[in-house]
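Bear in mind these aren't lab numbers, they're just calculated from the coordinates by the rules spelled out. Keep in mind that what you see is a predicted model, and the values were worked out from it rather than measured. Cβ atoms are built from the backbone, for glycine too; each structure is taken alone.
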Structure P
Amino acid sequence: MISPADLKLYIGAVDDGADAEAILTDLETWAVSIVQQATGRFFGASESHTYYLEGDGEQILYLPDDFTAVASVSERSTLASAWSALAATDYEMFGRELLRLDGGDWPVGRALVQATVTRGYSVGAEPGPIRQLVMDLVNWQYRAGRKLALDDLGSPDVGRVKGWDRVVSMYRGPLYG
């Protein structure tokens, strides 16, 4: 999500040596993971991911993450049925929505729709507030977090990082999915 060079510059660790890059990369992975857990959304590197969705008999399905492309969509009438692939002209993506265009409705039930999509972000393309929060978490853990973690005798309290509550609330995903 964020290059080690950008992290070193942001936290003032330019002269900390080659070991700092490995540490910062690990801390950035940790910070992205913490933000993903708190929001219920994916903010990692761009990747292919398959969702098994619950249809509700409507023409719109909502995905829990932003996605940039749809590779394939399949449906089945029951869990025991075989998957039937839809033609690319039968659906369209719009934001986080997967719209049914062929006049049919999505089947009603859990795991009856399978959508393989591209989700995530290239380096530097993530939402600005998320990028800033991740950099602040890395800075906090790199500089002050070690001492705070020892003082807390447990998991570090990431709520101490400026902007944590605001950004997590802003990007918190839906409770369904």
Structure Q
Amino acid sequence: MNETLTLLLVILTGVYAYLTYRIMSANHKAVDAMRDQIVASVRPYVYFDLVTTGALIEGVLKNTGVSAAYDVTVSLQPIVQVHIRGTAQESSLIGKPVSLMPPEKEVREFLGSFAELEGSNASLRYTGEIAYFDGGRRKFSEQFTIDLSSRKGMPYIGRTTVEDELKKLNENISDVLKR
């Protein structure tokens, strides 16, 4: 009878230990999930895009996250060169690290016209990767694809800005005062 009770106690202890291990394992997974959620909510999110304004193209790098990004690098294939006054030069935004991008920081670089970019890449399709670190030196890396072919030849009507309108108004007032 004592041996039976001891055996039963050993079996119950084993079941208890197994269930405790399962609970501990589930808790570790829950803690890891919460840690990942916290990191995701406070990390930098840096994006790169090729933005069109009529027939002109700009490279835009923006941190939409709530913390700073460090050592941001953008790689793009095929390589895009900046076209200014008929000459091509290396891009300052693509391939060179940006040491700091605070939250909501945006950096723009004029790259050229559709015709100039199409001359070096007829498909107007680019693939790339953006890599950066957060304040805790955790590395983030995202791959992306940009296809400008659907935007080629798209009609564009320029929009006036408040800045442009104030400049015109100032010029008109200056002309009236000179008379």
inquiry  = Say we calculate distance in nm of label points 7 Å out along Cα→Cβ at positions 108 and 164 for every structure; which of P, Q gives the highest result?
reply    = P
inquiry  = Out of P, Q, which has the highest value for FRET efficiency 1/(1 + (r/R0)^6) of positions 92 and 132 (r between Cβ atoms, R0 = 25 Å, to 0.05)?
reply    = Q
key: Structure responsible for 20, with relative contact order in percent (Cα under 8 Å, 6 or more apart) calculated and labels P, Q on offer   = Q
For -12500 (helix-only ellipticity at 222 nm (-39500 (n - 2.57) for each DSSP H run of 4 or more, over all residues; to 500), calculated) the corresponding structure among P, Q = Q
query = Given a computed value of 1.6 for distance in nm of label points 7 Å out along Cα→Cβ at positions 28 and 68, which structure among P, Q does it belong to?
reply = P
request  = For FRET efficiency 1/(1 + (r/R0)^6) of positions 4 and 52 (r between Cβ atoms, R0 = 41 Å, to 0.05), find whichever of P, Q sits highest and give me its label.
outcome  = P
ask   = Who wins on Cα Rg over 2.2 N^0.38 Å among P, Q, i.e. which is largest?
value = Q
query = One of P, Q was used to compute mean count of other Cβ atoms within 10 Å over residues 44-51, and the answer was 17.9. Which one was it?
reply = Q
